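Some structures to go through are shown next.
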Structure 1
Amino acid sequence: LGQQEFAVEYRDKLYFLLSEEARERFMRQPEKYWNIRLPHKLPPPKNPIDLLNLPCLGYLEQTVATAIIKSLTATGCFKPKFPFLSVQASALTYMAYHLKAYNTKSSDYLRRKFRRKLYIFEEQCELISYLAQKTAVRYKEPEKRSADYNVKYETFFALRHNVPTLNWLT
């Protein structure tokens with residue numbers, strides 16, 4: 001574990017220390033340290049991982065695995081279904097918003113922006129269950145329905161023309 005440049009000889013034994021500070025501390029009170037028993041198995045040396053030489057799966061595991069796992073978990077818990085989109089497209093869009101909203105390398109402004117978009121997306125996904133629960137079996141005229149229901153009803157059908165494009169997530 002120690003470095004050769006910080007080696008010390010004491011009582012005919014060679015000690016390799018980690019830093020100049022550790023060597024000075026050892027030299028002040030060598031009798032305190034010279035007969036300490038080390039554990040039988042030492043921990044592995046902490047070498048930084050060279051990401052460029054990793055295989056593709058190893059690279060992904062070391063860089064983005066935790067973010068993707070959190071995003072998949074959130075997607076599985078929420079089970080998004082956006083009006084007029086497939087389940088797969090809804091889930092992928094939700095994951096994309098979640099990854100952008102919780103990207104630690106983004107600025108605070110971008111994280112807030114995408115958290116807001118994620119919140120709006122979640123509200124729009126909940127329109128289906130709200131309308132299914134509140135819609136009566138028999139048709140009611142718009143004047144006889146609640147204002148909240150009418151707003152959500154109009155919002156739902158306005159989303160029919162909201163087709164996802166490449167710049168939807170920007």
Structure 2
Amino acid sequence: MNIYICDVDSLERVFIALGSNLPDRYKHLGEGREMLRRISAGGWMESPIYETPPVGPAGQGPYFNQVVSFWYSGNSTKLLHYLKGSEFILGRKPRGHWNSREIDLDLLYFGKEVRQGRPNLPHPQIVSRQFVLVPLNDIAPDWEDPQTGLKVKDLLSGLLQKEEKIPFRVVTSEEP
């Protein structure tokens with residue numbers, strides 16, 4: 001159990017997307033959640049885990065995707081470094097953009113922070129990714145995107161009006 005002593009005013013609500021499409025996807029997401037629980041200052045929320053088709057080069061297997069949220073004490077740059085370090089510790093191999101991965105930990109929101117650079121906040125592709133918006137909507141439908149001013153449920157509704165819904169399947173274990 002983690003015990004944090006911090007100024008409540010310094011806490012930020014963060015949202016992180018987890019993804020994996022290499023063998024042991026369920027285990028990879030579990031290990032990713034465990035790394036994130038280590039830095040959570042409370043208020044933990046997690047979406048169901050969904051299996052979704054891959055986005056990117058042909059020949060990839062389906063992904064397991066999930067979004068988690070918690071209170072965090074620190075800054076967005078420090079959190080980004082922790083996420084990238086966690087991916088390395090958990091065995092992510094460099095394969096290039098949009099390729100298969102053991103674990104992917106993407107910082108979606110850091111409170112209401114908007115910034116360009118490292119990290120870009122909010123994550124610039126949230127509004128175009130069903131595999132992020134669906135699980136995000138499960139845990140925070142009324143969260144307001146600080147860049148667009150729209151609620152997550154409205155971002156998802158808008159995206160589904162523009163493109164066909166991709167197949168989502170809730171999973172509870174690693175399945176063949």
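The maximum of percent of Cα pairs over 16 Å apart, for residues 55-118 alone over structures 1, 2, that is, the highest value, falls on 2.
Identify the structure, out of 1, 2, from whose coordinates distance in nm of label points 7 Å out along Cα→Cβ at positions 103 and 143 was calculated to give 2.0. Please report the intermediate quantities before stating the final value.
Numbers: 1: 5.1; 2: 2.0.
Among 1, 2, the structure yielding 2.0 for distance in nm of label points 7 Å out along Cα→Cβ at positions 103 and 143 is 2.
Consider the structures 1, 2: one of them gives 8.2 for mean count of other Cβ atoms within 10 Å over residues 47-54 as calculated from the coordinates. Say which. Checking each candidate, the match is 1.
Given a computed value of 16.6 for Kirkwood radius over Cα pairs in Å, which structure among 1, 2 does it belong to? Matching structure: 2.
Can you say which of 1, 2 returns -16500 when helix-only ellipticity at 222 nm (-39500 (n - 2.57) for each DSSP H run of 4 or more, over all residues; to 500) is computed? Considering all the candidates, the number was obtained from 1.
Among 1, 2, considering only mean count of other Cβ atoms within 10 Å over residues 127-134, which has the greatest calculated value?
Answer by largest value of mean count of other Cβ atoms within 10 Å over residues 127-134: 2.
When relative contact order in percent (Cα under 8 Å, 6 or more apart) is calculated for each of structures 1, 2, structure 2 gives the greatest result.
Taken together, the values in this text are just the output of simple stated rules run on the coordinates, not laboratory data. Quantities reported herein were computed from a predicted structural model and do not represent experimental measurements. Cβ atoms are built from the backbone, for glycine too; each structure is taken alone.
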